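What follows is a set of structures to go through.
What follows draws every value from the coordinates through simple rules; no lab data is involved. Please read these numbers as outputs of a predicted model, since none were measured by experiment. Cβ atoms are built from the backbone, for glycine too; each structure is taken alone.
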Structure I
Amino acid sequence: MSEPSEQYAYFTITDSFDPAEITRRARVIPTDSWKKGDLHPKRRMERKFSRWSLCSRLGTDHSLEDHIRDVLAQLEQNPSEFEQLTREFSGCMQLVGYFHEGYPGLHFDAALIQGLAKYGLSVDFDFYELWSDGREDT
């Protein structure tokens, strides 16, 4: 039996900025952030850009659509400023999926599309199909 699939989503902006300034403007604490020039903790190299991210609060067993809705709900804490930030820094909704037993599909209903459009978000899909020669169905 294979491992369960994992999926999640997060809002992110990248560019050259001070993440503390983004936090001040958004009035929301990021899930993850770094500043251009900071040392990467594992690679011991300087970061080439700044990043500010806000992750879904749901477990990785929830649907990607639910993760997106959760992130959009967090942006609603300060909608006018997030609208400005996403336009200023090309905000992105990042979707990540590690699929062990095939891709479950994805459906964006009209409300979800409207939520993404409200903030002018691009969407990036990082999906990985993970398999093993040891699986009995290969």
Structure II
Amino acid sequence: MNKHIIILFLWFLVSCNTSETKNDIEKWKAEIMQVEQDFNDLAQKIGLADAFYKYAAKDGVIRKSGKLVEGKIAIQEWIKNDVRPNQTLTWTPTFIDVSRSGDLAYTYGDATFTIIDSLGNKKEKTSVYHTVWKRQEDGAWKFVWD
């Protein structure tokens, strides 16, 4: 009889934790969705270089032209040197997942790179982006890979 009570109690604990974990994951997914939106909005407001600097982890990495650009300062400088004022990038996540521990997440979605040429013609190039997010010690989400 005692064995059955212990098993029932353990099952109850596991089922409670599972429901709490699912709630936490949904909460963290909502956080990431908001961070993605805030990052995109900031890029439109202050420019890509400074927005990427703000949202990059200290050791964040991006891959551009087949090379890795490592560190938030290097990322900011690379974007300043590569992106012109007539170029914009917008994005929207279509998928978000978060680790059970709530310290890592990844997103992917649709991105649109827009260029206004010298004649005022708008050209758009669409792609799929992928970002890996890591919760920092202060609780903020910063990207470690983009």
Structure III
Amino acid sequence: MAENIKLEVVTPEKNVVSEEVQIVAAPGALGEFGVLRGHTPFMTTLKTGTIRYTDAGGSDRYVFVGGGFAEALPDKVTILAESAERRADIDLERARAALERAQKRLADERAKDDMDYIRLRAALERALQRIRLAESRK
């Protein structure tokens, strides 16, 4: 059996995950990547999506991440996320309300301004990803 690797997922507000894990898979900006112990060091940006990992006991775990950065070292993966929450902590009703707000604002003609549109598309994507992850636990 392979040795474990340390996983740290932190946001500006809190430490979301800090544990020994078997494997980490994350949504890199250029595609999903996986890390096992002994991986070659690298850094990358993250897109909105789901971090999947297998804990030391063999259970699969999931964390929503709203963008950020990842650093992989041979014995540690550090995720610095703009926002992150474990699947069990996602408030599904709040995520659905955020999706509805983003959809309504995107339909508004005033949202055609480039910056507003970019922000609204990002909000829409975060809401969709959170909903998908929360509903997958059922």
Taking distance in nm of label points 7 Å out along Cα→Cβ at positions 33 and 73 as the quantity of interest, name the structure among I, II, III where it is greatest.
-> II
For the read-out Cα extents along the principal axes in Å, for residues 49-104 alone, a value of 45, 25, 12 was computed from one structure; give its label from I, II, III.
-> III
For structures I, II, III, calculate mean projected area of the Cα convex hull in nm² and state which one comes out highest.
-> II
